[in-house]
Structure 1
Amino acid sequence: MARSDDLIRLTARQALALLERREVSPLELIDAALARIEAVDGAVNALPIRCSDRAREHARRLMAAPAPEDRRGWLGGLPLAIKDSMDVAGVRSTHGSPIYADRVPERSDLQVEALERRGGVVLARSNAPEFAAGANTFNPVFGKTRNPWNTAMSCGGSSGGAAVALAAGEVWLANGTDLGGSLRIPASFCSVVGLRPSPGLVPQGPGKNLYDGLAVAGPMARNVGDLALMLDAMAVFDPRDPLSVAPPAESFLDAVRDAPARAPRRIGFSRDLGFLPVEPEAAALAGAAARRFGERGAAVEEACPDFSGAAEIFQTLRAVRFAANYAPLLAEHRDRLKPEMIWNIEKGLALDGAAVGNAMRERARLYERVADFFGEYDLLATPAVIVPPFDIEQRYVEEVAGHRFDNYVDWLAMSYAVTLAGCPALSLPCGFTRGGLPVGLQLVGKPRGEAALLAAAALLEEQLGLAALLPIDPRSGRV
């Protein structure tokens, strides 16, 4: 049997290969992950809920059953972390809120069911902000999740616990959700990979607002190949989600394996999407990484779609979503909601039909401009976030490059502008600041272009060589 420390340093695909050759069992991987969690989670608070008995029971069932003939997306008993903004049957699911602090649901979310059918073993719940609102992971139930590269810093959010658990080697794969950057921002802050897939590719629900395509679920991993493996496991058609679509015939992992034949030819890079303040060091690192596509023959040009009006469109549609999902909670539990939640729900309730209609029309025009851009370019590259990780005690970014934000959402515009277009987008580690903090490059693919996006990201990842740095032991530090 391999040592626990050796096992946690394997990639997900390496661990899966051992599982398939029966050189290691799912139970051994569970034990290795739990030992690592015990060793490092006290420093970062990434996985506050563990369900080891449930995981072992599931692992034993997998070990007793034959593997499926179709191995696409098969995880073979690999332990996973599931974000605490979605339900896992029989496991405490708090949504980071004191309202649900002791809630234990009877059924799992659709994406959790899909992952478990594909041989994923739920071992722990990753910490998230209250109702996944905000891009700094803290809540009144479990407290703050800290960045493993510097525990005095934010890990981003809202899938912050997932990103930290991956970087610190607590699990091999983790899931997350993304409305305004909740997969991409923590990936950037923790030097892992997070993908926001196209709406409908990963089923969601059950829920009150099933026709909302702004928020999606997706995979997080330490490298692009592992990310593709997890996307294959998550991407299934489920008729219980009205937006659900069948995955493409070719697996995403095969697309990554065939990456050299899929190299992008023309890439647009933008440091600011034409309207954002960006810290110079983050912009410089992202630009340098994007230009390395030129080493593979791609033309990298200063270009991006016209994202005019993105802030107003997103703020309006986000507010509608918050009113639809959480207005009853505001009426019943106002004193138990954080101020940012109250602000967003009330903003939605105050909107009139004219404002909502205008946002919907302007979003359609924005999409047309993005579609035109991808008629000429294979990828759009930008900094993933306008800043590197910031002080964990700061609730959100208030000022960048002399520009002051008046709310907790607008600093997320580098990612939420892309959300409005519905294109697949990921954050890929691209370097470190002079202070040793991670920075990510956002890569945006053509509509429904996950395969080409993943292939391009895998090529650049190989050139940059940063995936080899993981996992790390948490590093204490001061601002």
Structure 2
Amino acid sequence: MSIINEVFKIGIGPSSSHTVGPMRAARCYLRSCFNEVDVSSITRVTVELYGSLALTGLGHATDKAVLLGLLGEGPATVEINKIEQYLSDIKKNKEITLLGKHKIAFNINNDLIYYFREALPEHANGMVLSVYDSQGEKLHSDTYFSVGGGIIRTKQEYLEEQEKQVSSEPVNSNQSENKIIFSDAKTLLALCSEYDCSISQLMWEMAIQLKQVDEAKTYLSDVWDTMQICVENGIQSSESILPGGLNVQRRAPALYAQLKEKLVNMPNDPASIFDWVSLFAIAVNEENAAGHRVVTAPTNGSAGVIPAVMHYLKKFHRQEFTQQKALDFLMTATAIGSLYQKGASISAAEMGCQGEIGVSCSMASAALCEFMGGSPQQVANAAEIGMEHHLGMTCDPINGLVQIPCIERNTMGAIKAINSARLSLTRDEQKITLDQVIKTMFETGKDMSEKYKETALGGLAIHSQCGSYEESTQKTEAYDITQNQVAC
């Protein structure tokens, strides 16, 4: 089901829009290009990064992602322990093997180009990829946009989608067998009423209509397995310092040890539940910051919220939270996440952090509410509450790294999700609808100053001990691609 694949993607950190998306774009571009030009005539490839992709590209490992994509690697399958060697070889040998088939010269300083003060008019996360022959003649070129959550669109695809949204045409009109089509919460709730079912049941019915039940179960099982492995890896990590130059120390292993000790010395401390939820979120986002395997949920920057809430259920509601309940949880979250993708955006470069932590909190709130027995209306209310209290949240990562304040924000999003779900069960009526809050979130994002939207040019990013990220990016001699270091 494409709707699931668009919300949850298995990839690598630290960013879905700046790492996963560019990696996929580079690989997709070359695959398309190889079908249209004589591969043997290609002697040079260039990748030009614009807007937010340039401004926070180094901190978000966009450079690494692009090179891996050019090699033909994919976010879900690249071997984590081989990444640094791949990048080191490219830098040392000054050559790259495109899609593992065609070797050409490649100079990182000349062929990977950053436009720090220029953005493409269509989207803040734009990149132009081109190939040339030995005479310097451009053979092929295309523009890609990383629109959030690891989702990519060519310029043509992006403009076509925008046109369909303006004309109110269904974007997925090719799914003629699917009678369950919704782009807003009002329609979603009406369909639940028509089918007399919960939101997750409606999503499974959609899978039945599309004859994709087995595919959906397999994919969501892989998503849940990856989330669990990610939490475990974060807790058990032997690494002490996260990469990037900020010298942020991992907290999850020590926090886990403290919580185990507290179980012995203070077994009845009710507040420890919050500590466990924070642990789960931190574990995931420290793995993300390290560039390891995570799930976009719906983005990498917010990858810890949904797994944290699911692990809260796994730990404190173990008997009730079966494998099928976990898949139902993800189905409900998918439905809510798709509403934000259709009615607004999950790209921090467009919406700020409300498009990441806010959306993930909204998704987790809804799924948790349904797990606790909430009606479809109460589930929608939970999603609304989750977003309402993230409206206006800026994306201002220090040094462009997905570490401060990103890691802690995931703990806050997870705690808010639990609170939102519980609040929603106290009444059916909600003065503000989910559709209204999505529209408000979209308008808020559009009104927000660009410096607060994943550019590292405002907020905490410039009021830190390291100064502005724009200044640090100018110190190219201090940047080492094999270590992803940015001068502080």
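What follows is calculated from the coordinates using simple rules that are stated; it is not laboratory data. From a predicted model like this one, the values you see are computed outputs, not experimental measurements. Cβ atoms are built from the backbone, for glycine too; each structure is taken alone.
Details
- Structure responsible for 3.7, with distance in nm of label points 7 Å out along Cα→Cβ at positions 178 and 426 calculated and labels 1, 2 on offer: 2
- For distance in nm of label points 7 Å out along Cα→Cβ at positions 58 and 162 computed as 1.4, the structure of 1, 2 it came from: 1
- Source structure (of 1, 2) for helix-only ellipticity at 222 nm (-39500 (n - 2.57) for each DSSP H run of 4 or more, over all residues; to 500), computed value -15500: 2
- Origin of the derived value 0.97 (Rg/Rh (Cα atoms, Kirkwood Rh); candidates 1, 2): 2
- Structure from which 3.3 was derived, distance in nm of label points 7 Å out along Cα→Cβ at positions 146 and 202, options 1, 2: 2
- Value 1.2, calculated as distance in nm of label points 7 Å out along Cα→Cβ at positions 346 and 402, assigned to which of 1, 2: 2
- The maximum of Cα Rg over 2.2 N^0.38 Å, for residues 18-297 alone over structures 1, 2, that is, the highest value, falls on 2.
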